[in-house]
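Undergrad: Next up: the structures, one after another.
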Structure P
Amino acid sequence: MNQTEICFMPAVEMESAIRAKVLSPVEVMKAILARIERLNPRVNAYCTVVADSALEQAREAEARVMKGEELGPLHGVPVSIKDCFFTRGIRTTDCSRVYENYIPREDTVVVDWLKKAGAIIVGKTNLPELAWGATTDNLLFGPTRNPWNLNLTSGGSSGGAAAEVAAGMGPLALGSDGGGSIRIPASFCGVYGFKPSFGRVPRSVGFPGWEIFSCAGPLTRTVRDAALAMEVMAGRDDRYFYTLPDTNRRYRDALGGDLKGLKIAWSKDLGYATVDPRVTELTEKAARKFETLGATVEEANPDAPNPARSYGILSLVMIVEAVHDMLAEHRDKVSPGLVSLVDDFSGIPAIERERAWRECLNYWQAICPFFEKYDFLLTPTLATLPFEIGRSSPDEIAGVKVNSLLDWMAFTYPFNMTRQPAASVPCGWTDGGLPVGLQIVGRRFDDAGVLKVSAAFEEAAPWSGSRPPLD
């Protein structure tokens, strides 16, 4: 097997080949590291690579295989970790010059669980400074480029994670999603991104910010790989205040079979979004494919208003709280745009914050009846195609001026507010070779259902064989 095929091998197959002694963890790691060395200077997905440590762990993993020791479900599989997650002994910066040389003394819970499952950390992936933003660029490491077109953004905030997976620089990436930050780059980079139910994957120690919306989750090239990752990452840990009860769910068992009896809603705009017609064409075609899988598909919108105002205020409060005290000592190290944001919005009145939270709760009450009628909701993941590096938003969508990033990510952040599981599946490529994502939203806590529906679509319209033009 050549190195390129190893690099694009799904994690499930990789682990199986390692367990069967068909493939060596050292052989896998050398192939991945060689590809990172060759491609990362162009893509900039990784901001830190721990090659020596990864190779040493691969040798140890190989020794355990040869000794016939008990192996974890991700034994010898390379993983990347978004640089906002604490990793013991590995530089963790949150892509800010404030934390440029910070090395944590402990792992956050989900990282610890990945390591105990046998996964080997290859490095940390790039994100916007302090995870603020929906495109990946920062003063410390610069921008992450889209593997399908290096002049375009990979999205964010898990942009490095998505680009790494798309480019074959690893089969599995740990990302986080506080308003679309897994699903946005998954759509732009043509990979699978899964945002679990809020609290399904525990987080403990880490940088402040995004606590009331953010979820940790996997980015992969296949749904089965994401299901495997969720078997390792999901669970109860009471150090995480919002942790959900442990179901000990084997998510791969939920995959397979048709979708007979399911009632699925398709919304092209949620009743208020402006969408690029190329995105609408591909996502609507994909939505109709679910009828061939046995589901009933109806075009319908939730009877709920655009929640941009309340989400915008709550997200601003979170970033202001996380950064405000930092500026007293490190103002010169924080990007001017972020400094201005904090200065401008530090005075948000308490009554406005409480009103925004109340609106968030009211939004959930408006969404509830919709998911009593429908099992799943399909939408475009994003309202636009990937746009140029250096921008936080396109200028316009379908001839309509874009006023803020919430315009083009109109489909993602609502389901951080409702805390429902949601995924972005690649559903096609434009004539210009750019990927488009379809979002699948499930009922609260139905993570297994979202994975099942995603897998059914993947089987009907497989995407993992599509590779960006980097080689």
Structure Q
Amino acid sequence: MNKQAYFDKDSIFNGSHLDDEAKGIDILLQDEISKNNDKIIVLDDDPTGVQTVHNVSVFTDWSEESIRNGFKEKNKMFFILTNSRGFSEKETIKAHSEIGKIIEEVAMKENKSYQIISRSDSTLRGHYPLETETIRKAIEENTNIIIDGEIIIPFFKEGGRFTINDVHWIEDNGRLIPSGETEFAKDTTFGYKNSNLKLWVEEKTLGRYKSDDIISISLDMIRNQGYNEIAKVLVGAKQFQKIIVNAFDYPDLIIFTIGLILAEQQGKKFLYRTAASFVKVRGGVSDREFLTKEELVKYNNKGGLIIVGSHVERTTRQLNTAMELEHLKTVELSVPKVISNEAEDEISRVSNMVENEISNGNTILVYTSRSVVKVSQKVSEKNLEVSIKVSEALVNIVKSLNIAPSFIIVKGGITSSDIGTKGLGVKRALVAGQIKPGIPVWITDKESKFSEIPYIIFPGNVGNDDTLKEIIDELQ
């Protein structure tokens, strides 16, 4: 891995300074989107992908009924939560094969066209290229459609993720760090070495797609040549060619998307592997103010529940800061006990404490012990099994509750998905918006264990050290 120089974020030309001629690009994009009747289906590998949208449905299964309901909605876009970041490779293939087949069957019955976005982690963790390759296969085997290219956009402004000169950068306190040099690249299940996305694709595809054959949409092309030139380049894509999109600000993404739609109008077909910012732009979702306590917490004098399962360093710092709150109750769930024969007793101990504190009107924070437990020193699915057991323990704590908390905050992607679907039994949620940048809020459906309460999904890799504390303090 060639190390890249770190630099200050402010040293990069800001896309919002585009010249006067480009200031109408958002209006132009909305006009192009309005001409297109495709339903946009976002396959989300954990619940954090809704962190840039609002008034959008999330379905937590991919049954024919759910997908049909998604197609029938007036909204241009809906999400299917796969939670596949917590799956084995075998489970991932099975799920995405089923999803691709069912989407096509429903689309034919409803006489609707569609596009699929595979939304995944802005720090490049997840089942790539497995998910998009499986979707491509399912589509091409069940239709006469040929997918020309795969668009790769991990840019996520709200979380401080930027792609510049094909290198993906992650912001940390105003400093940009190459993604391959961060803790995320050392993930025990989805680790990687390369920060340059061309080399990352070659690494992840085991050399099947060479870096020299990958198309790059540079910032220079976006800002100085514009969407017509981008469309010309995209029209040349073939044989599922990989396309890296550089972006530092939303105008970059908007200009690219106009070019993309122009290429689609010429018959080109693409799949997308992106972070959440592209989802917002491609779906034509407007901005809205952050949600407030008055909008979220209603008619409940009981305490709230916070669950912290993520183990990344940023989460641990946020946890330590949140625990400074004077009136916050806390309890640690021991991971070594959860993966041993002491699991039942440990879950019961924590569950009883949570029930008592919420009943007494106290907000309680449950956190997993901070030492990372590995069963293998390699990047492997065996380490994923530990995460799954811990997540199951946290789910059981929520399932055991007999009283509804006034709100629930869950930190960590796999954890938040499992608690939402298995602990609360959510089948369809409405995304109300965000409470902080990149931190979405579901409103649970009437069929859930606790209906119509705010379920706040806090990704492990977003926010500063004070963000969790600020949210808890606001909602108490």
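Coordinate-derived values only; no laboratory data. Since the model is a prediction, treat every value here as computed from it, not as a measurement. Cβ atoms are built from the backbone, for glycine too; each structure is taken alone.
Undergrad: Figure out for me which of the structures P, Q the number 20 belongs to, where relative contact order in percent (Cα under 8 Å, 6 or more apart) was derived from the coordinates. Working shown, then result.
TA: Numbers: P: 16; Q: 20.
It traces back to Q.
Undergrad: Going by FRET efficiency 1/(1 + (r/R0)^6) of positions 178 and 338 (r between Cβ atoms, R0 = 35 Å, to 0.05), which of structures P, Q comes out largest?
TA: Working: P: 1.00; Q: 0.50.
Looking at the calculated values, the largest one is P.
Undergrad: Assign the value 60, 59, 45, calculated as Cα extents along the principal axes in Å, to the correct structure from P, Q. Kindly include the intermediate steps, with their values, before the conclusion.
TA: Values: P: 60, 59, 45; Q: 63, 52, 44.
Comparing all candidates, it corresponds to P.
Undergrad: Could you tell me which structure in P, Q was used to calculate mean count of other Cβ atoms within 10 Å over residues 106-113 as 13.4?
TA: Considering all the candidates, the number was obtained from Q.
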